Structure I
Amino acid sequence: MKSALFVDFDNVYSGLRRLDQETADQFARNPTVWMNWLIRSLELPEPVPPGARRRVLVRRCYLNPQAYQRFRPSFNLAGFEIIDCPALTSEGKTSTDIHMVLDIVDLLQHETHYDEFIVFSADADFTPVLRKLRRWDRRTTVLAIGFPSAAYRASADLLIDQDDFVRNALSFDESGTILDPLQHAQPAPPTANDSNGSVAVPQDTLVEAIKGEIARTAYPVPCARLAALLINLDSSLAADWGGKGTFRRFVETLDLSPIAFDWRDSGGVAYDPGQSGGSATHPTSAADEWADLSLYRIAKQIHDVTDVPLLTPDRYRKLIAAIASDVAEHPFSLIETGKRVRDRCKESGQPVSRADVNHVLRGMIMRGHAFDDGPNDAATLARKLANNVRSLCLREQLILDEATDKAIRDWIGSR
């Protein structure tokens, strides 16, 4: 697959820097590391011809030299063309988006016929060009750090998971150590003789456990429950899901027929089409954990548009309390804090996926909360998270009337 890559450096770097300075610097100083991941490991957007491999023929980085000149040598060594986009206004506005759009349209009509256009930017201004590429039957892959708009997400054929990008493309292991796969050997997988005593459980056992759990009910089963079940069987899965990174990618490697998965709700659900009438929905199953169905309907609408995790109010309160407890005991680090909080929630009997934990942490940070400075009490964190939800609703043009605002407070636990 012939690919062209366009990196809005200012947008990606500033987004990563708001989350974690070390992560942003790894992106800026080691583009060769994440380029290797992009070429060798990142899935291809559908449809994929048999045996297809990604060949990134064009690599362009759009960078403000007045602010980021120090990172130019790294991108030169990674084979990038660097397009200087200095600030043109007193507010620091550059012409990066115009340069990128013109270059994309130019390559769209190039005789090479590029199959895939990869855009690293969370700027929703690129939505029209993504739709134009789709009309011309070209594949689009997007990395958007932060909270990309619903229209932007829907216009991409493949949206790179930002947590997956940080954890795998930037080669952070579970301890937060940066690894260059060309210079460092990867840790060996756990064996039955490991000092922690974890034993690799045969896949057949895991498959039977999943099918057995689903067979106990005619309703869809939350994937968070299945993930906790598998971790109880094999604790080594908690680290990185057998090298797959996420529960979803791990179960996709298992032969679970006829079990089907629906990932539209937060965390996803699994069901047997023969038991649930061929559908992942049931008159009571989708909201069976919610005491207030009217609150559920508003939360579901917000989730569908903004991608905010569809956790119950009780689970949000316990998640926020777990975050407050963790940052009171440990220095904040997006990677390490996310991992510890996920484990705390699992141990409390209210499992929350790491993706949902990270979404909540990013939401607090994007609303300007600095965990190093505090205050980090549960009430303050809940207010910051609720404000982030309101901001996302306004961006997606959802009407924030009094009833919706009260629902957000009741849902997130903010007063």
Structure II
Amino acid sequence: MIEIQVPEAARRIIEQLNTSGFEAYVVGGCVRDSLLGRSPEDWDITTSAKPEQVKEIFNRTVDTGIQHGTVTVLIDHEGYEVTTYRIDGEYEDGRHPKSVEFTGNLLEDLKRRDFTINAMAYSDREGLVDAFDGVKDLEGRIIRCVGNPHDRFNEDALRILRAIRFSAQLGFDLEAKTRAAISVIAPNMAKVSKERIQVELTKLLLSDHPGRLKEVYENGIGPYISEYFEDAGRKLMEVERLTGLPSVKHMRWTGFLRLEEPEDAVRILKELKLDNDTIYQTKTLVSLWKTEIPAHKPAIRQVMSTLSPELYKDLLCFQKVFCHTSYKTRLKMVEQYSKEILKAGDCIRLKDMVVTGRELIDAGMKPGPEMGTVLNRLFQLVLEKPECNNREYLMKSAEQFIKEQG
């Protein structure tokens, strides 16, 4: 008999529900991941108890999705979603069931789920419930819809992207009927919110197989995400090389959009409701990665001065993966010089220059654009020659610049 190590808190919830006369199991992704030897992120519980009965049994609960039968039970400051067995009514908007009917039958609940590998339940008392051959598909490394794939994808079109995302995360293949249904139902993706699409695309890009992004285009999904997203797919080259990048959001999105103009990359990311930090970091890297940095410390300090330390490291990392072979040797020297610049404590930030705007004002200079110009010229001196970051030298240079400005 298959045994799954259920966390103590989740086990206690199941036992309490059992003691009160109800069935209860851990279900879905946590069962799948446990059987694959992965660490589940969440432990969801399904039960024959109605939401109000769950609330009576446990002292601390939160109504997280009570209209769909979900109550979060709080134990030791951790939340566990407990959802009543349910049968979904008709899906009218390609996302939400028009109605939800609670049921006392676990199999009715499992058959509404997306893929066989996600339609398994487990409890210590009953063992593994696998009515749709999820274990067989895990062993065969296959993503297969529960029942009729056209029905599952019509219920929620996002499942189309989820199928490709799971194949990328797990390194599984799409079962033939599931794959065939994807291109048929692809137009329904137009009904899905951009936020939900972005979450799936990001998970796909961060996976061990980001090259599976090609399947989004090969299955005709691109145009229904957006016109600009579809155009980006036409430039999709060597997407397998994304695995050479760290599994970090802005790095993988840059890898995908690296051949776009920076403003086009921004447009795609904004359409997909990416956060501002990711948009800024991706735009910056898309703008800079093709520019080879001279193996010359003043030039390196110049580039370092325009980026945060983290983003500068990301730029070098990105160039290592995608730049032309002829630049590789020089890039090693750039990396070495960059380390030496940091170790020497060279001034590469205006705020670290020994002379500030306050000191220029104290020396009689009026605040304004002219002072900004003088500070910038002083900073350029320091980037060229770090030994110039000396108060006496910079104040004399400032006086000279002020005279030149007249």
Match the computed value -0.41, -0.61 of log10 I(q)/I(0) by the Debye sum over Cα atoms at q = 0.08, 0.10 Å⁻¹, for residues 24-255 alone to one of the structures I, II, and report its label. I
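Given structures I, II, which gives the highest value for Rg/Rh (Cα atoms, Kirkwood Rh), for residues 40-127 alone?
By Rg/Rh (Cα atoms, Kirkwood Rh), for residues 40-127 alone, the leading structure of I, II is I.
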Winner on distance in nm of label points 7 Å out along Cα→Cβ at positions 352 and 368 once structures I, II are ranked, highest first: II
Given that distance in nm of label points 7 Å out along Cα→Cβ at positions 8 and 344, derived from a single structure, equals 3.4, which label among I, II identifies that structure? I
Matching task: 12 is the computed value of relative contact order in percent (Cα under 8 Å, 6 or more apart). Pick the structure from I, II. I
Kindly point out which one of I, II the value 0.96 was derived from, the read-out being Rg/Rh (Cα atoms, Kirkwood Rh), for residues 240-327 alone. II
For mean count of other Cβ atoms within 10 Å over residues 56-63, the calculated result is 13.8, so let me know which of I, II that is. II
One of I, II was used to compute log10 I(q)/I(0) by the Debye sum over Cα atoms at q = 0.08, 0.09, 0.12 Å⁻¹, and the result was -0.47, -0.61, -1.12. Which label is that? I
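Readers should treat all values here as calculations from the given coordinates under stated rules, not as data from a laboratory. Predicted model only: the values in this text are computed from it and were never measured. Cβ atoms are built from the backbone, for glycine too; each structure is taken alone.
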